[in-house]
1. From which structure (P, Q) was distance in nm of label points 7 Å out along Cα→Cβ at positions 51 and 235 calculated, if the value obtained is 3.0?
2. Match the computed value 4, 20, 23, 18, 14, 10, 6, 4, 1 of P(r) over Cα pairs in 5 Å bins from 0, in percent, for residues 163-218 alone to one of the structures P, Q, and report its label.
3. Taking mean projected area of the Cα convex hull in nm² as the criterion, which structure among P, Q has the greatest value?
4. For the read-out FRET efficiency 1/(1 + (r/R0)^6) of positions 59 and 147 (r between Cβ atoms, R0 = 30 Å, to 0.05), a value of 0.30 was computed from one structure; give its label from P, Q.
5. Rank structures P, Q by FRET efficiency 1/(1 + (r/R0)^6) of positions 11 and 131 (r between Cβ atoms, R0 = 25 Å, to 0.05) and report only the one at the top, that is, the highest.
6. Consider the structures P, Q: one of them gives -24500 for helix-only ellipticity at 222 nm (-39500 (n - 2.57) for each DSSP H run of 4 or more, over all residues; to 500) as calculated from the coordinates. Say which.
Structure P
Amino acid sequence: MMRCIFLDRDGTITVDRNYSNKIEDIEIIGDPTYELFLLKRLGFYIIVVSNQAGVYYGYHTLEDVERFNSEISKRLFGLIDDFFFCPHDKTGSCGCRKPKRGLIDKALEKYKIDLSLSYVIGDKSSDVELGKNIGAKTILVLTGHGKKELKQAYPDFISEDITSALRLIIEEAKKEIFPLCLDFQGKKLQGVLDKKIKGTYLRENPDTSEGKAEKIKIKINTPIEEGEFEITEVIPTLPTDFIVGLRKNELKIDSESKKE
């Protein structure tokens, strides 16, 4: 199960234009491109979850929202893994409008995500509440409606904007995630060692053309971990080339728990 950053759209990634889904109205807040790229390299999925009640009110169509999202993805150099949105208004009984967790559940059907290792970033109390509903850490940004929402939102962190929020996550990630390059079957791969992830994951299918029956393994030799790691699963959507859970960290935890 992987880490994920769930991002609100309007007021967080883009300037909020009051129900607008016109391409010409897109304005990215700041420049979070580098931070998004680095976080994907560290093994985070980047997924946008947003309420788009303008569809319900007839301001635009589902196709308009999808085109708008596609343009955002293009301007952020394809670093967004996916978009999920709710087209209903707050008077309805749907289960997908934030702070309800329906959009997150849709994402979980498609991606292997550990919500306890994930973040929700947004400019409204509904984003913060969504994060608490799913057991993720929350960051309220002060763009969009953020400053007005401060009195009714109780996030884990507060950041000036999306770029600052992503930098905060990067600093937190440095405590648990270690970048690593290695040679595997003649290829140079870039991935991470992760203290909190269990298992070993690859993005591309390993070469089994020789018909070898034994399990495919990754060999690692670093100051914090070394040895062979059996591949748990190949996941084509993996944000980075590989993710390896640290065995030494797990053994240390086990030994300490036995002493208690």
Structure Q
Amino acid sequence: MLGPLEAGIGLAATLALAAAAVAGRALTPAAGAVAAVFGAVIVVLAGFPFLILLVLFVGASALATRFRFEQKRRQSVQEGVAGERGISNVLAHIVVPTGLAVVLLARPSSLATVAILFAAALAFGAADTFASEFGVLAGHARSILSLRPVPAGTNGGVSSEGEVFALLAAVVTAVFGLLLFGLFRTPFGGAAAFVGVVAGAGFAGCQVDSVIGELLENRGYLGKGGTNFAAMLATVGIAIALVVALGSAA
């Protein structure tokens, strides 16, 4: 947990970043307010590298969303009206990371494990966003379960292009997490194990998201936010299993 001075700086930075995201139309005003509240909890309880990694995720997601946006609009697969993300999307991607930060209140000695799980959760978010935003531009997809052709943008539809971008996003998130935690001297276990667990869990979680999307979202049992939230929880579960198997964190 940050001290009073650092916490004040963290809170000010979080509010400024949330305001910038709203001004840049990456988030709706309501979503920006939600992001500011949860981001404040994360930075105060977990520290600056956690907030920075979250901000990088939001920024990368915004750029991916705006990429060839007019083409996505013509295909009716764009995010929001102009690429902005609302409360449901923000909650789906920030509740789990915030919950992990809260764990540190009860178990501050688990910082290394929390760092891995936090990064894995964001690696999933990045993988899922990149798979969707770049994969849909391929113009084709197949059901992740039956492999039958489906329209691009269909829940549960995957493409080779989307999978490549998903893996790339998961790996890049893992590398940035490694650099940030190293820079701020946050324990995270071994470097190779960290990157492997974070990237592996993040990419696997993206596949879980597609399966949930096809089985539950397409049938109306879950919305997009619910699917993302469930898949992020699954990602953390996968990361925990890998940590235990590898013994890569305390």
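Just so it is clear, none of the values below were taken in a lab; they were calculated from the coordinates. The structure displayed is predicted, hence computed values, not measured ones. Cβ atoms are built from the backbone, for glycine too; each structure is taken alone.
1. Working: P: 3.0; Q: 2.2.
The structure behind it is P.
2. On the way: P: 4, 13, 21, 19, 16, 11, 7, 4, 3, 1; Q: 4, 20, 23, 18, 14, 10, 6, 4, 1.
Answer by label: Q.
3. Working: P: 16.8; Q: 12.7.
Largest value of mean projected area of the Cα convex hull in nm²: P.
4. Numbers: P: 0.75; Q: 0.30.
Computed on structure Q.
5. Values: P: 0.95; Q: 0.15.
If we compare FRET efficiency 1/(1 + (r/R0)^6) of positions 11 and 131 (r between Cβ atoms, R0 = 25 Å, to 0.05) over P, Q, the biggest value is for P.
6. Working: P: -8500; Q: -24500.
That value comes from structure Q.
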